[in-house]
Each structure stands twice: as C-alpha cells, then as structure tokens.
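Q: Each in structure tokens, the structures are laid out below.
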Structure 1
Amino acid sequence: MIVKKIKIISKLQEEKETINFWEKKSFKDKLETVQFLREQYINLFNKNKEYNASREGLRRFYKVLQRQSS
C-alpha cells in the first residue's frame, strides 16, 4: 500500500521559506543559479542572437570603462 502525504502551507509561509532558503545560499550559488536560469531562458525562447548582441555591447562598454579609468 502506498501512503501519500500532503503538506498544506499558506502562500505567506511559502514565501518566507523561499526567502530563508536563498538567504542561506552563498553569493556564488546565487550567481550560478541566475546564470543557469538565463541560459535556460535563452535556449527555450531562442534568444541566442539577442544574447550575443548584448554581450558584444557589454564588451564595448567594459572597454570604454577601462580606457576612462586608465
């Protein structure tokens, strides 16, 4: 016989648990998760062209910042 358990929680309790979960994660873990989600979004919605264009723009912006700080 299979016994199934159901846990009923309120929306507020769920949000608190989610916040507590992410507060315990390191900055590196959070950053890796965001990057993973970005990659999933890019692949799911076929946004490779836009992603590459934005990366190129970011590279140019970074180069300008480097020149200004030198």
Structure 2
Amino acid sequence: MNGRQAAQLLGLLPGPQQEVLRMRLVYGLSAEQTAAVLGSTPAVVRLTQHEALEVLRKELAARSGPPQGAVPRD
C-alpha cells in the first residue's frame, strides 16, 4: 500500500477517527496525550482508535476479497 492509498482509506473515516489515528499512529502520541490535545479521555481515544481500525480492516478485506485458501460458507 502506498501513501495515496492510505490517504484514501483514511478519507473514509469521520474526522474524529482520522484525527485520533493521525495523532496515535503518525505522531506517536499516547492515548493520554491525544486525549489532552482533543479535550477528551484516554478511554474515548482508545475506543475511537479501535472503531477506526475496525472500519479500515473491513474495507481492506472487502477490497482484497476472501483470504487465500478460505472455504466459502453456505
């Protein structure tokens, strides 16, 4: 995945989720630091990050199709 593709995926997320991922993954801030910047709590930051990553996981899975060797369910 290149930078353009990553930016497109991030563009699928609502603004707050984009912001949390940027702070946590790009800038390397802790949940506590991110919460302080956003005026939130560390728990909300971690939940927002979890939800954002789940959206991205599902989108990537949908784009790539089933895993190799996966048996279709009926």
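Laboratory data are not the source of any read-out in this text; all were calculated from the coordinates shown. None of the values given here were measured: they were computed from a predicted structure. Cβ atoms are built from the backbone, for glycine too; each structure is taken alone.
Q: For helix-only ellipticity at 222 nm (-39500 (n - 2.57) for each DSSP H run of 4 or more, over all residues; to 500), the calculated result is -19000, so let me know which of 1, 2 that is.
A: Values: 1: -25500; 2: -19000.
Source structure: 2.
Q: While we're on this one: Once percent of Cα pairs over 20 Å apart is calculated for every structure in 1, 2, which label goes with the largest value?
A: Result for percent of Cα pairs over 20 Å apart over 1, 2: largest is 1.
Q: Comparing distance in nm of label points 7 Å out along Cα→Cβ at positions 21 and 61 across 1, 2, which structure shows the greatest value?
A: By distance in nm of label points 7 Å out along Cα→Cβ at positions 21 and 61, the leading structure of 1, 2 is 1.
Q: Now for a different question. Out of 1, 2, choose the structure whose coordinates give mean count of other Cβ atoms within 10 Å over residues 13-20 equal to 10.4 when calculated. Before the final figure, lay out the partial values.
A: On the way: 1: 10.4; 2: 16.5.
Going through each structure in turn, the value belongs to 1.
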